[in-house]
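Throughout, read-outs are computed from the coordinates displayed, never taken from laboratory work. Since the structure is predicted, the reported quantities are computational estimates derived from the model, not experimental observations. Cβ atoms are built from the backbone, for glycine too; each structure is taken alone.
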Structure 1
Amino acid sequence: MTTSIRPIRIGRIDFTNVWPLFYYFPFAAFGSQVEVLQQVPTGLNRAMAAGQIDIGPISSYAYGENVSEYMLFPDISVSAYGAVHSILLFHRKPLEALGGATIALPTTSATSVNLLKIILAKFYRVQPEYVYETPNLDTMMTKADAALLIGDHAIRANWEDRGYMITDLGAEWNKWTGHWMSFAVCAIRKAVIEEQPELIKRIYDGFIESKRKSLTDMTLLIEDAQVELGGEAAYWQSYFSKLSYDFGPQQWAGLKQYFEYAAELDFLKHEVPLHIWNDNSVAQVTE
């Protein structure tokens, strides 16, 4: 094995939806071989693209933008078959009436922003005006007719009834396509796989074990979520149970459909094959 002159840098998103991947990750077992850098999703996307982070749960859309540089861990994602409960559009008018309306988008996501654009353009045939704002619902809705929130911002806003219509983008995607939606995938820079394949395998195993332990007994996970964000234990039990952290053929099919629509609408300029890592460091390319 080639010895690296620096640790492998793992990017971490602090949204609760990725907690199971990190909650029991054995960081101590790696010592100085890994370094953890915390980012919001868009920051992590940029850092991965710039080579400042080697592995991380990036926005699925960011994988599509940089597909030539990345591979994807199998069995690791943040996905949903239907409602995701933390990717929410708050709006005053029905979706079909949002043509020409102003929609405020968060600065924290790429996958969800483009999923909203796909849903409105492809399925509702409407073209709003999009503006970017800090993810605060009250501020966003003073400037817009609708606002998209993701992650913990969406969860908190959904607990307070402000009288808006609320559309769950995971449910909307599933209604129109019948597919899963993978909001985040775990990407690895190809160059790092070539440098340290054995360490990459150990990191992958660490994520898989953390996922298994987190979802087998959610007690501590739920307690920490209540401390950090509030809410009832039953809410968090349902939330973590309805999310899927798997990434196999069913999730691949949904993500490929998403990338096909993104290319069709000219959000992406190229086709996006899914390069799936395996422990022989040989890519599987899904057709």
Structure 2
Amino acid sequence: MQTTDATPLGLAREAVADRLAAAPGVVCCLDFDGVLAPIVDDPDAAAMPPPLRERVTRLRECESVRVAVVSGRELADLRERVGIEGIAYAGNHGLERRVDGERSVAPDARRSADAVARVCDRLGDRLAHVPGVGIEDKDLTATVHVRDVPDDRVPEVERVVRETVEEAMSAGGPAMEIRDGKAIREIRPAVDWDKGRAVRRLAEAAPDGWLPLYVGDDMTDEDAFRALDEGSGSPDGVGILVGERETAAGYRLESQRDVRELLDLVADAQRG
């Protein structure tokens, strides 16, 4: 699916509500940062506001809704920040998941952990002189934060990240890739797993006819939006972008504050 300008959800509220109500159930998949938690300068300070926690808990109690939080954060960190039992979690862009109390890791991803750790160590040395840069080792993946890096130094950070990853691979390490996000550069194992595949797995595990819904804000969420595109060979669903840009999502919310109203719409539609 090519990216387009998504329809503001406010203009399509009735149509989306009708679609939610017509489905026998909804697989409600939500990103964390920028969706359940406001974007903040310090990623360690990100937290889900109580009103959103209440709504996610309310959805969990609905028999015809399955809730999943899908994030680039490490699984353990994600579960601690959300802190709601009885829902599914997919961390590291779907590379690690916890569903029905069982943790699983994507095939071939585990063997990249040592290589990712070595890359993080080298980046820590090579970028120590750059103000504001942050390097986060998430076991299976790594994130280089550039939100606080001066604009004129970001290209230098990107170059060093690229060269360090290429060096690690040329030395016989596993294949890795670099993906852009909001003020971040993600280093991941080059395996066929992303948020889109995680959402497809969750949708395929639901009863027949259940409607998959995905809400995200970052460029990495485009994988999930495309996975729900009709005709892609996977379950047709509803993709909702938080923010405004070209996207594969069909709809958009103006800001993270509007997520509460969306979750109320899902709950009300499924409770009839």
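Quick notes on this one:
- Structure from which -1.09, -1.12, -1.17 was derived, log10 I(q)/I(0) by the Debye sum over Cα atoms at q = 0.19, 0.20, 0.23 Å⁻¹, for residues 166-261 alone, options 1, 2: 1
- When helix-only ellipticity at 222 nm (-39500 (n - 2.57) for each DSSP H run of 4 or more, over all residues; to 500) is computed for each of 1, 2, the one that comes out at -12000 is 1.
- For 25 (relative contact order in percent (Cα under 8 Å, 6 or more apart), calculated) the corresponding structure among 1, 2: 2
- Test item: distance in nm of label points 7 Å out along Cα→Cβ at positions 14 and 102 calculated as 4.5, pick one of 1, 2: 2
- Ranking 1, 2 by distance in nm of label points 7 Å out along Cα→Cβ at positions 22 and 118, the structure that comes out highest: 2
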